[in-house]
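Structures are listed in the sections that come next.
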Structure I
Amino acid sequence: MAITFTLGMVALLLLAAWRDVATRTIPDTISLLVLVFGTLLRSQEGPSALALSAGASLALFTVLLIAFSRRLIGGGDVKIMTALAVGLSPLDCYRFVIATTIAGACVAIAYLVLSRTVTGLRTGRTSLLGRVAAIESWRIRRCGPIPYGVAIAAGGASVLLLPRSF
């Protein structure tokens with residue numbers, strides 16, 4: 001049953017990343033479902049495990065709220081990261097933050113490189129991927145926000161799916 005919850009959480013993270021790329025928003029329903037799945041997953045390990053995870057999630061929320069107040073991160077990013085942290089042990093929450101930071105740096109570097117090389121894609125493409133590429137090209141040229149949901153999904157999926165090495 002834990003595998004089902006884990007795969008469900010990864011699917012929700014991928015959906016959140018896709019929505020962040022497409023609209024630069026992460027729907028509240030995705031964050032709520034991640035919270036429910038995470039709560040169910042951690043509650044299988046007992047009430048003390050859930051309480052520790054809730055404490056780690058609250059600490060993460062506090063740090064992210066400061067970043068949000070300084071416009072360093074979006075509100076949807078704060079909600080999904082906090083919701084995911086409820087489903088992780090405190091050590092996995094730490095691993096999640098580190099993995100998300102590394103993935104965020106990779107996304108930022110990719111956007112930096114693209115901002116220097118993209119001269120504009122034609123918007124007449126009919127495929128969904130072509131339209132997304134054209135919109136991203138437009139956003140890059142206008143120095144729009146980076147879809148950090150992609151980094152959050154990558155960091156969360158890596159913690160949920162990859163085996164622990166320690």
Structure II
Amino acid sequence: MNSYMEKNETCQSCEFDDNLGVLREIPFFSGLSLEALKLLAYLCVRETFKQDDYLFFQGDDDGRAFYIVSGKARLVHRNDFGELEIRDFEKGDFLGSLSLVGNMRRLFSLKALTEMTCIILTREKFTKVIEQFPDLMPKALKSIVENIRTWEERFIADHTESCESCKHNIGVSLV
């Protein structure tokens with residue numbers, strides 16, 4: 001084996017180990033078996049985006065979830081009046097879990113504010129893992145339900161006393 005092949009295998013092994021470590025820390029994947037996590041870690045890809053690149057666009061159904069390894073991104077929403085900046089995401093944030101479990105047209109665009117690297121998992125690859133590990137889906141759905149409940153609790157705490165019109169937006173967890 002030549003040194004290039006050895007280096008390439010070492011790099012792939014490091015990336016796999018890094019991906020596995022990251023997946024173990026993401027609540028969406030908590031409770032999965034080590035075998036399922038290893039397969040997911042193998043199927044993930046890393047991609048680097050330049051500043052001002054879009055990771056996805058409003059209206060897309062790209063079926064991808066992103067874990068931000070480094071850098072920052074901004075969530076934006078375009079309407080008839082222009083582009084509204086929603087919020088920023090950074091290292092350690094996991095976005096797009098709903099797109100893994102079903103068709104999900106993006107309501108926002110995500111734009112890189114800096115150069116950034118993400119671990120990306122596609123719906124297609126996630127579905128292949130579910131076929132091999134059917135117990136994964138109930139655990140993933142449980143995580144999504146918990147995220148929705150937690151979001152709504154924060155929304156209630158932050159907005160209901162100071163924003164009368166916000167009260168009409170409460171009840172997402174009843175869906």
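Every number here is computed from the coordinates shown, using simple stated rules; none is lab data. Since we're looking at a predicted model, the values are computed, not measured.
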Practice task
Identify which of structures I, II gives the largest calculated value of Cα Rg over 2.2 N^0.38 Å.
Solution key: II
Handout entry: Parent structure of the calculated result -13500, given that helix-only ellipticity at 222 nm (-39500 (n - 2.57) for each DSSP H run of 4 or more, over all residues; to 500) is the read-out and I, II the choices
Key = II
Fill in the blank from the handout: Taking Kirkwood radius over Cα pairs in Å, for residues 102-141 alone for each of I, II, the highest value is that of structure II
Practice task
Rank structures I, II by relative contact order in percent (Cα under 8 Å, 6 or more apart) and report only the one at the top, that is, the highest.
Solution key: I
